[in-house]
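In what follows, structures are represented as structure tokens.
Each value in this text was obtained by applying a stated rule to the coordinates, not by laboratory testing. Note that the structure is a prediction, hence the values are computed from the model and not measured. Cβ atoms are built from the backbone, for glycine too; each structure is taken alone.
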Structure P
């Protein structure tokens, strides 16, 4: 049986917020040593509950235990949370010992005068497990190299009297199980707030697991968990005891909270009359692009990245804010047809998935109304959305539903640009992503190393990375990896106003505690080896994912060898 909890009464919500308010000052004054000890205890809770956590999630989403798909629930559930906790505890130890977080490399200034901070690999284990991958954080304009430490972890460098006791309402997401825990951890240990977590009705079945994981902070009054739907969340958003709100969800949910719904909400938005005036951080949706740079790709290159692209869609049945929604290709690329056929074949070979998120089938039908020629792959299974690729969407039709609406199901589009040559294509691709596609959360670039050997193309790629207005830009690896690394900030490109919130405002994860980050940039080899465990067609991905969790929980030579061996056999 799936342990669905009863909705929390409003009277209980009142008591929860009163209890948190009473403990907020003590939480703010807690010293670093005590916070580190709590993180270590929470990590133990993740290890103890991981098996149950994954089993419940698989049952709720219709995933067969032992199948390749189970790997998703390990990687995007307890593993991502455990990794974050370990990194956050390491940062607090660095602050205790050195006064500020200690980066895994030397920060630098790039040719544009921007401060760039290395954040991955964080240690030798990362170098072994994520061979060839790197990540860095680009700071906002105005941050100097010598001033960078002063923009990291302010809350932990300040005395308790300087940090105002704060009650944060976290409105949990319903799609990926790690999000709720990661958002909560960030508020508790990066912002220093006490947290009222309201679960999403879609995944509240994990409430009992989260109660056990967060028992150390619940017992000292720094956190409470409540359950309920939109009306419960709305009630708490307007409660006098709440000081700030964090939401992971959609822009429509954000608008409903801030402006209201229907004609009244529309009027409020037009006049700037907010229903809720509290500070709100939000990680929302995105029409996420992958820019496919034309180049001398071999057949095996095409097959590899067809799996890369397909996996970025089918992961979690397509219910991800970072799922690929638009492939941006070059119309003149001689291998475009071969690449699209390979993507279609990979989608065809991916198992059908339950459309567990409400409204998925209806949203899919909306897109097919505008694009009845869409290609659909896989067997027709009741309750499942077919994997869908809409080819050749005209980039000049800026209002196309594929460009302006996040499909939130297993569907993506492809649009070919006409740029003459690779350099011109990249320039057009950046303009298209920045100015046409909705959202600013994450973007990916796929580029062959032989293309990068051309100085003009290499410059165009580096210029594209700099110009793309996205909070996460990834090269040769799906930007979903940036979400999981933990040391990288995750959130929209800064600057959205409440009237046009798009992908949100503020960053989460961010275990080095940057306060003025602009974007995270992740890079990987063109052909990652061993084959990534998040590819849907990696043979032993579930075994590898479980062993990755084990070696993260306790790093020993034996566990590391088992993990590497499993990955190599995939």
Structure Q
């Protein structure tokens, strides 16, 4: 069947249907119920309920056909080298080209139903009859009309009116601005009807917000909206002028674009060409063959009870700046209190003082635990827990952690804060030795006990007890400041604070390395910002930080060279 036959067939069907009975005409003859007497177009397309073609018949493969109801149906296009003839794709030799027609721009039909692109014109040119001609477009300064105007180069320009005038039928006319009262607006900025805006006040009611110039009660978003909007961390607007917290990231991740993620450090980032290094995201990566004997990676341990203020917290920032300046890999922290002491607040403190890649573990503040111990580590924490100190009441317990450090040995750390009473310290130390034994630390692993021991001398009975598991520094081997003073209390008279390692760890101890500072040794460093020079080497520490309000202790650091 040819395409030219289809309109006749559809028209015939429509005429036939028009001769049937009409609603409300009792004299009209009944329509024969035998459906076989009704003509139906050939093909699967058939007729719709409205007697219109709904699809192309199978024998029609290209072009357009009339649907019998004033519309058309597209039946596809032919490929290269083919043209559409009565709905069938047949070989076709193009009869026109851009070159044969002398055209340098625009589009033409190639004679086989395909469009040819003859190119585009350059800047300040327009395509007319297939030839690029120079054309300078009009600007609003060239016309006296307003609104959308033909620029003379097949484009349009939008020309406005001066403030106080309105565009009507292409001409600017004087406009009388609407007032807030005219529009019933009581707040915010609204359109004045003349191209400007007017301010209509603010909402005074609690929890109200301005919507379309009117004050309405505002229902703030909740944390449920965070997940719905794909926000995993950080803050977002609550829609009512406030903010809501959408969560925080666990180490070693950081919050970037509302998503928690960690960017691994490469071997090149760390200047490593052999052995394994930590990638800063919880994994160790190989940087080549095993390193030669003697090549090492230095890590720094710190003991710090560096709270200030009347509430013994890190809120005032003195201790935080000292952590930032000394840059330890592992910190054994006492009186670990910050903000509202929530996990979110502690995480914020760790990220500020150490960085987002650092892990932390702190005993919970509950049942009177008012000055908890904790551990902060750049390296992954494989396990951790608390060891009870029954001689300090409910104020705190010891916190231990097993750290996955570079090399084939783990580092075990215990953060302590012993009693100020001598006999209680000794009893706590004896209990601690027994509890450390219950941890079943592998004999070749490294161990350090650090923190605030409250000892006035290194022959204290508590330290004698701890000598069963770690080596206790003497006055001649202990960490000192640049003036050779080993005291760690505020008046620098007593060795309250220390890091005591086992023999395996102490064998790795090396000179403390702070670029630009002199007088540092392998004994370790007692850090006093009031005496340390140059202070620029430990920025952002301020000179008075170690003497902050109610500061009682100095930080102690030791560096260790781990074989790679």
Structure R
């Protein structure tokens, strides 16, 4: 049987109406309440004329026949209600990176063809600057976040929209073919909308496989019955605008568990995270690699918290180093640390679980269902006993394609031997003992603190400064961020500029988290005879292992 996410939530809510579904800053919403509120949101979206234009069978993999709803929010109950409510209306929600500046935000709304948006008041001024350039955008739903920003003209308050809508089951029939859309910066320098059938993303990342066996659920009744034994408390500390965080939340919903959010959802506040774990007796915590792990450990060293309820720390979106894993296990000896491997284009692929007394490592994983490695020329699968580097791939439950891009769809989702695979671009090999060894993205994407930053995008932003003659951007290892962005810059003859001046110019074009942490000035940027950047040289310059 294949499933629609809205139908799964309805089934779980029917048997667990009084259990907490979402807890945030002392406010608790039961499964019955979230189910009612998401139905009301669905009704409001349908009343606004958001309707399916074409069914999946009539479309190419890179095409959508559904209206799209942007979620431009910090983490909150409304974010998850927005996803569930949209699915109930057969509207496809998608994530908006709230760090984007005007140029990036405009691109995202145009690329997605967004017809509706749910947004926090704090983002109203920036949204107002771009909405006039987005002709499809006509439904604006504003969530009051206490920032004091007034209601945008033409928008409706979220609570007013829900109050005005009925609580009846929406008059549409969701389909397993309905879309789940996840926008990712990917490796092209611009955001890409990954299109999944809900039937595929559910087992790939949202709890659609039975714990222990890895087999898919046989029917809704089995999911609902198993959820009666739920009640585990999950805390996703990263923002929902990244897949890993809302993947955890929906995995929790599938099991009838409770999603607990830190009080402060605008950034990582270690005091807030540990205080919430203590107050709510959280059992499973999601972090993003060392960028989250180190500050959390630092706070544990400063102050004692009752974290006895914690059973597992899960890391996704960035590497969690062995020293940080060991430090977590030393400080919290009763927990296990799960390092997850996956991507927007594959779902969850592999994992590594480390407990106290076990030697921690970085970059080795136990393969999950459908994970495989394909040869460098994409002609065949590599057998587990073959010692060779290939492309990490996924088969079976994989996305349909990239929204509006047939060429990238064909390149990332090739057909090999009559089977369609997802091959996002990570290098990997088998270790010979049943494990996977990840060698990383072959492109020049820089993963800094869980954020994927494309080097060419930063280069383009820096070249807007008139003093910049040439620039190459690379990554450099960082204890705090895993990797940090470094710009290797050649200035124009006779001109000058400081690192701060270059960052100020780049900030006009890209989000702050993409800005270079360091700028290294050189006499001449080294390029290949064809004019291509020499990223190996740039990394050596950034790390001080070669002359400038």
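122, 68, 67 is what came out when Cα extents along the principal axes in Å was calculated for one structure; which of P, Q, R is it?
On the way: P: 66, 52, 50; Q: 122, 68, 67; R: 69, 57, 57.
The value was obtained from structure Q.
Each of P, Q, R could give log10 I(q)/I(0) by the Debye sum over Cα atoms at q = 0.15, 0.19, 0.24, 0.25 Å⁻¹, for residues 82-153 alone, but the derived value -0.56, -0.86, -1.17, -1.21 comes from P.
Determine which structure produced the value -3500 for helix-only ellipticity at 222 nm (-39500 (n - 2.57) for each DSSP H run of 4 or more, over all residues; to 500), calculated from the coordinates; the candidates are P, Q, R.
Traced to structure Q.
For the read-out distance in nm of label points 7 Å out along Cα→Cβ at positions 66 and 418, a value of 5.6 was computed from one structure; give its label from P, Q, R. Source structure for this number: P. For distance in nm of label points 7 Å out along Cα→Cβ at positions 274 and 402, which of the structures P, Q, R scores highest? The structure with the largest value is R. Determine which structure produced the value 12 for relative contact order in percent (Cα under 8 Å, 6 or more apart), calculated from the coordinates; the candidates are P, Q, R. Answer by label: R.
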